[in-house]
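Q: Below you'll find a set of structures to go through.
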Structure I
Amino acid sequence: MYFIQKNLTRLNNRQCSFFLDPKELLEIKGKLKKNTYNIYYPYKDSEKCIVYNYEKPEVLLYEIIINKKVRHQDILGSMYALNIDSSLFGDILIIDNHYYIYIFSLVRNYFESNFTKVGNSSVTLKEIPLSTLEDYERDYEEIELIASSNRIDTIVSMLAHTSRSNISLMIKKKEIILNYDFLKDNSYKLKENDVFSIKRIGKYKYIGVIKNTKSNHYIIKILKYI
C-alpha cells in the first residue's frame, strides 16, 4: 500500500510513477480519474510500465554484454545484490543470446558504476537507443495440457512434475507467484491472461480452455516465457 501511495503522491506532484507491474498498474488506475494520465510502455509487448500525466519519463535501454549464457534470474539477482529496487528498472529481455534491461535515468550513474558482474562473470554495459526494441514482441513456448481442472494446483503440479499434495508446501515456501503476488490459495481457478511463476521451473501465462475432451477433461493452453 505504501508503494501505491508513494506513486500517487508523485503523480500529484507532476512526476511520473516508478516502474509498475500489471498488478500495481491496476491498483494505481483504480485510484486515478479517467483521462488524467498516460501509460508509457518502453516497447510494444512490455510487461512493466510507467504512469505519467505530463512529460514522458526518462528511461534508458542497455545491452548487457557477457561472454557466457545466463538466465533472466541471474541478471535479476545481480540487480537485487546491488540493492536496486525493482521499481527502478523495467523488463529484462533475452533475445537471441543478447541481454537487455530498461533503467530509470535517475539510477544511471549508480548502475553504470556498479553493475559489473552477473554471477561470477564480468559484463560490459552499452547504452542503446530505445527505438532499437520498440517493436519487439516476446517469444513464448506454447504448451497444451489435458487437465481435470483449471485449478492452479492442478496446473502447477503438471508443469512442475510434482504431486498436488506438494503444492501446499511450495506455497508455504513462497515458491509460486500468481499475478505478481505470492500464491495463497491452492484452489484458485486460473483466468485468462493470469501470469504465474514457479520457482526453478519458469514463468507462464494462462490462455484458457481450448476445448473439452470426451472424458470431461479440459485441453488447456499456456504460454511459457522464453
Structure II
Amino acid sequence: MLVESDFGLCPPCWRDTPFIGGTVCESCGTPLPGEPDGFRIECDECMERPRPWGDGRAALLYRDGARELILGLKHGDRPEIAVPAGEWMARAGREILRDGLLVAPVPLHWRRLLRRRYNQSALLARSLARATGLELCPDLLERTRPTPKLDSMTVEERVAALSQAIRPHPKRRQLMAGRAVLLVDDVMTSGATLTACTAAALAGGAAEVHILTLARVAKDG
C-alpha cells in the first residue's frame, strides 16, 4: 500500500519490498557479498558480458513486493507508483548522479503506448528528474518498430529482436551531443534493451551513458 511516509510504503509492504543496499555491482546494481576494496566491482554476469554503458544502479530486487509494484505500474494502471519510485531510484543512484546528467527513459513504441496509455519508464524518469533536479528529455530516443515481448527469449534472441529497433530522436541530437546521459528503465533483466539504448545514445553523440533502473532481476546464488 502506498502511503505518505517511509518513501511511500506502509510498514508491511516496506518489509516485503527488497531494497538493494550494501556492496553492489557497479555496472548493473545487483547486490554482491563482501566490502568495497577500492577497485571496480562487477557481478559475474557483467564480467562475462561487458556492458557498453559506464555505471549502473538499481533500487530494488525484482521479486516479492517489488515485483507486485512494478507489475502494477506497468500493467495495472497504477502510474502513481512512479512518484515514490523516483525517490527510491534517486537514493539508489546517489553515487553516480551528478550535475549535468541528461535523464532519458527507455522508449516505448507508439503502438504499445496507445494500448498502455503511458510509458512507465518515462514516468519513472520524470519522477527521478523531479527528485534530483536533473534535466529530462522524455523523447531523447525512439523505437523505430514494435518488438516482441522479450520475457521468454534468450539473451541472443533479445539482442536480435532489438537490432535497429531504437535510435536517437533526429531532433534531439544537439541536446545530447557531448553530454552524459542517464538511461532510466523499470527493470533490467539481461540488459539487452539498455544495451540497444546505450548504442543509440552514443550514436546520437552522447559522451557517455549510465543506467538507473527501478529493479534488477538477479540470479539466485
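Derivation of every value follows stated rules applied to the coordinates shown; laboratory data play no part. From a predicted model like this one, the values you see are computed outputs, not experimental measurements. Cβ atoms are built from the backbone, for glycine too; each structure is taken alone.
Q: Can you spot which of I, II the value 5, 15, 17, 17, 12, 16, 12, 5, 1 was calculated from, given it is P(r) over Cα pairs in 5 Å bins from 0, in percent, for residues 35-82 alone?
A: The structure behind it is II.
Q: I would also like to ask the following. Out of I, II, choose the structure whose coordinates give helix-only ellipticity at 222 nm (-39500 (n - 2.57) for each DSSP H run of 4 or more, over all residues; to 500) equal to -6500 when calculated.
A: Considering all the candidates, the number was obtained from I.
Q: Given a computed value of 17 for relative contact order in percent (Cα under 8 Å, 6 or more apart), which structure among I, II does it belong to?
A: That value comes from structure I.
Q: If FRET efficiency 1/(1 + (r/R0)^6) of positions 115 and 187 (r between Cβ atoms, R0 = 25 Å, to 0.05) is computed to be 0.05, which of I, II is the source?
A: The value was obtained from structure I.
Q: Please compute distance in nm of label points 7 Å out along Cα→Cβ at positions 163 and 195 for structures I, II and give me the label with the greatest value.
A: I
Q: Match the computed value 19.3, 60 of Rg and Dmax of the Cα atoms in Å to one of the structures I, II, and report its label.
A: I
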